[in-house]
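Structures follow.
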Structure 1
């Protein structure tokens with residue numbers, strides 16, 4: 001019987017690549033999205049992967065959505081907490097609302113996604129928790145105090161969950177992408193990309209979403225059973241920890 005994987009924010013960008021890769025590897029995949037019904041419908045039509053709409057910042061909505069996924073596909077074995085937002089501003093201009101929205105989605109959203117499936121993973125003695133963090137959670141970034149705080153916090157989550165879940169056969173790991181050629185990044189003016197961003201990357205290029213998906217696929221696999229509490233930095237040698 002195929003294992004079931006849940007990918008939050010799984011119908012676009014890096015999440016889309018992850019969903020497709022896990023399906024190709026034989027998983028039953030459920031992808032969540034927050035608001036773009038048209039993009040989600042197009043994704044499902046293209047891939048056959050069922051999408052579910054809820055806001056990961058809402059615990060009750062997440063719990064109900066996860067219950068529906070499990071009713072449709074079976075117990076969730078793999079959780080990829082990928083959903084995230086940005087509300088960038090220099091700290092002196094950042095509003096409490098910008099802070100709260102990012103914290104609620106990128107940090108509390110990980111709790112809301114993992115917490116409902118954790119008891120089942122413990123009971124079945126197997127689970128894979130994979131959080132998509134960021135290079136900016138490792139090194140910080142101008143005008144991203146809120147975002148960097150959440151992505152650094154996500155690393156604390158996986159290090160703690162790894163210790164709690166290890167004896168139950170659960171692993172918890174993170175992937176920290178650098179600059180990846182998603183729709184959002186490629187919308188940056190070409191001059192900025194070519195003269196500011198890419199020169200910072202020793203590899204001399206943006207990463208591809210599929211390269212992050214391959215990291216996730218490995219961490220979800222049986223081959224990664226002894227890797228726990230770890231972070232894969234996929235950033236083209238831009239930053240080392």
Structure 2
């Protein structure tokens with residue numbers, strides 16, 4: 001294998017034969033770096049990213065796309081290797097990876113979709129840690145997300161909760177689904193779990209878990225418009 005032969009600083013955790021196996025490996029092994037082929041049957045490289053965008057890892061695409069598509073990769077600042085892979089390009093790509101720098105993968109992926117003329121699919125679940133494993137949690141189970149400083153707690157409809165070392169802004173960018181609305185700086189709610197909405201006292205909602213959450217003044221008009229469409 002080229003990585004083992006020419007990039008000894010890289011520890012290969014697993015080789016996967018398809019997208020579904022890749023998703024399972026990313027969730028269970030939590031790698032720092034993933035080499036991801038775009039053209040795969042059933043579950044392609046974009047599907048893998050969409051299903052694991054709640055996890056933090058670097059990506060180097062391997063692709064046989066034409067030069068137009070390569071411009072899209074450059075514009076979105078996504079790393080790539082063009083097939084057939086040149087050894088010097090491989091070594092340079094690995095050397096360039098900075099594992100200490102956080103990537104806004106969601107934003108880069110949306111830019112790439114836009115440049116390729118593809119519609120960015122809305123994710124429908126997120127990977128959350130419970131004990132020693134990660135669980136793919138459907139968005140429908142998430143009632144609300146509450147932040148405190150650099151941490152965000154997810155409250156689920158099955159009474160569980162889990163806290164991530166992410167800001168609410170990072171969580172919001174990762175999820176990017178029409179069901180969620182950030183009502184103020186420390187709270188994002190799932191509109192499907194709103195039980196009641198009160199216009200009095202500045203405006204607040206009652207969620208399905210009984211929590212009362214205020215709507216910030218600068219979000220109120222946008223929130224009213226959203227509720228009209230529900």
The value 34, 14, 11 for semi-axes √(5λ) of the Cα gyration tensor in Å, for residues 114-209 alone was derived from one model only; which of 1, 2 is it?
-> 1
Which of 1, 2 yields 19.5 [Kirkwood radius over Cα pairs in Å, calculated] | 2
Match the computed value 12 of relative contact order in percent (Cα under 8 Å, 6 or more apart) to one of the structures 1, 2, and report its label.
-> 2
A value of -12500 was computed for helix-only ellipticity at 222 nm (-39500 (n - 2.57) for each DSSP H run of 4 or more, over all residues; to 500); which of 1, 2 is the source structure?
-> 1
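Throughout, read-outs are computed from the coordinates displayed, never taken from laboratory work. Quick caveat: nothing in here was measured; it's all calculated off a predicted structure.
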